[in-house]
Structure P
Amino acid sequence: MKIAGFTIIKNAVKNDYPIVEAIRSILPVVDEMIVLVGDSEDDTIGLIKAIDDDKIKIHHSIWDQSLRSGGTVLAEETNKAFDLVSDAYTWAFYIQGDEVIHEKYHDAIRTACEQYENDKRVEGLLFEYLHFYGSYDYVGDSRKWYSHEVRIIRNDKSIRSFKDAQGFRKDGQKIKVKAIDAMVYHYGWVKDPAQMMKKQKDVAVFWNDEEGMKNYEGIPDSYDFTEYDSLARFTATHPIVMQERIARKNWQLELDTSKKKFSVKEKILYRFEKLTGIRLFDFRNYKLLR
């Protein structure tokens, strides 16, 4: 049983993506790591090369700017990267440029891949998610943040990235998955306020046509992190690979975790989930095998 990792990245330096941490976080789990680098305006290539690990295989791509609506280009690039995984691998581990795996889950991930290697019903493995917001001290805990997603898929090229590359489909249908005891730490919403807004404006082109981009004209240069519905304080440990980045944090942010901004319906569903651990009426981007 062998596992290949794969990821896509573009303008990692410009937008301060933790792509180095993302890659390093799964290197102990995978036998090869495919990194598809887009046509960047910075030294993203140099950043990836500096990781200096024999498992890493760097490939190059030019992003199709005509696929700028709804994040379609992200799925297209993800499919390109997946197609570079050879038939020698049973599983393909997809990691996005702002996602990191804690080292405490490495053994559980390898074990799950071995456990389901020959169970062809299982087309993917489902991870739980933590979404950090504003700083490394807060996580979003409302229903607006997706709680689970597939990050390991069987090496079956009929499985394709879906919409803006959040999940996967096989022949247009949701793939069948098993939940595993592992979590993805998502850091996409952790940046200093100026860098966060700069990134928002830069990546907006992947979701909007020219008319939609007009909405970004004249907006502030600093992101307002006080606009949230619900947060919880994070008191556990971050992955080891994140420690250096966290130590470099150069902005202060204090957010009120007692603030809750819900409709009556949202408040009821939120309280039910906190009491039971069950998220009612949640959209699932997969079919969970029991």
Structure Q
Amino acid sequence: MPGQLPGEGAVFLDHVAHFVPAMEPAAVALSACGFRLTPFSEQTNRVAGQTVAAGTGNRCAMLRRGYLEILVATGETPLAQQLRASLSRHIGLHLVAFSTGDAAAEHRRLAAAGFPVLPLVDMRRPVATESGQRDARFTIARVAPGAMPEGSVQFLTHHSESLVWRRDRLDHRNGAQALRALWVAAADPHEPAQRFARFTGRPARREGEIETIALDRGALHFAPPEFLAREFGLPLLPSLPGLAAYEIAVSDLQVAARLLTAAGLGLQPLEDGFAVVLPAALGGAIVFRQLSG
């Protein structure tokens, strides 16, 4: 399995997250798409040496490159309130995280680039192991709510790779291998593309109707909602700009297509894959592509 952690100066597309009002139906929906999910986990932060509830909990689908997350509010913390505020817009994709070897350095760079940064977060979540429960640890660099209107856009540094990407959770019935790209819908794709370029420190390039930011692993695509509806069959988001879909590379497209069809999901054929609009309990959409390389 390739290493999950970026080298010095590199930026990876690490994970995306669905914000949902209830975990069980969302987890059932993602499992029906052929993903193996981690057990439910309550998230905590370390503040002044004390463990403090984050007010959120998750389940994840861990891939050989990156992962998917389902997030639900579990308390009345500021983070939980932000999650619920996002749900008032729509159920679905509201978070994208980029991994870096040094979240503190990215935190300083974001501030210098004019983003209103929040204090660095020492986040943890418990992981059951054969030797007992251990905490997976992450340093997260966030910006103030509203600075990125698409949702929660953040950098993080992983400190517990072996606890997060456990080998017994990386095999999926649909053959999912990697988080390949994220699609952002915008009436004017140039504006969010330039903003994300400042955020990631990577240039945006225009290709017809689409603007793209190539990361050291993964990519961001920015397109008008009409393009996403026409090409992928995606419904219009209730508010723009927004996170519309993500791409998953699978080991065998035919295996994935049969599984999703059997689950009752409609497939939008593409030249090199297919798109699936996810059930309402989960929100968002996935574009499946054949793994290459």
Distance in nm of label points 7 Å out along Cα→Cβ at positions 115 and 147 computed as 2.0: which structure among P, Q? P
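Quick check on the output: 15.8 is Kirkwood radius over Cα pairs in Å, for residues 107-210 alone, derived from one of P, Q. Which one produced it? Intermediate values should be presented prior to the final figure.
On the way: P: 15.8; Q: 16.6.
Source structure for this number: P.
Distance in nm of label points 7 Å out along Cα→Cβ at positions 51 and 243 computed as 2.7: which structure among P, Q?
The correct label is Q.
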Say we calculate FRET efficiency 1/(1 + (r/R0)^6) of positions 155 and 251 (r between Cβ atoms, R0 = 35 Å, to 0.05) for every structure; which of P, Q gives the highest result? Q
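Here, each number is a calculation from the coordinates, and none is a lab measurement. Note that the structure is a prediction, hence the values are computed from the model and not measured. Cβ atoms are built from the backbone, for glycine too; each structure is taken alone.
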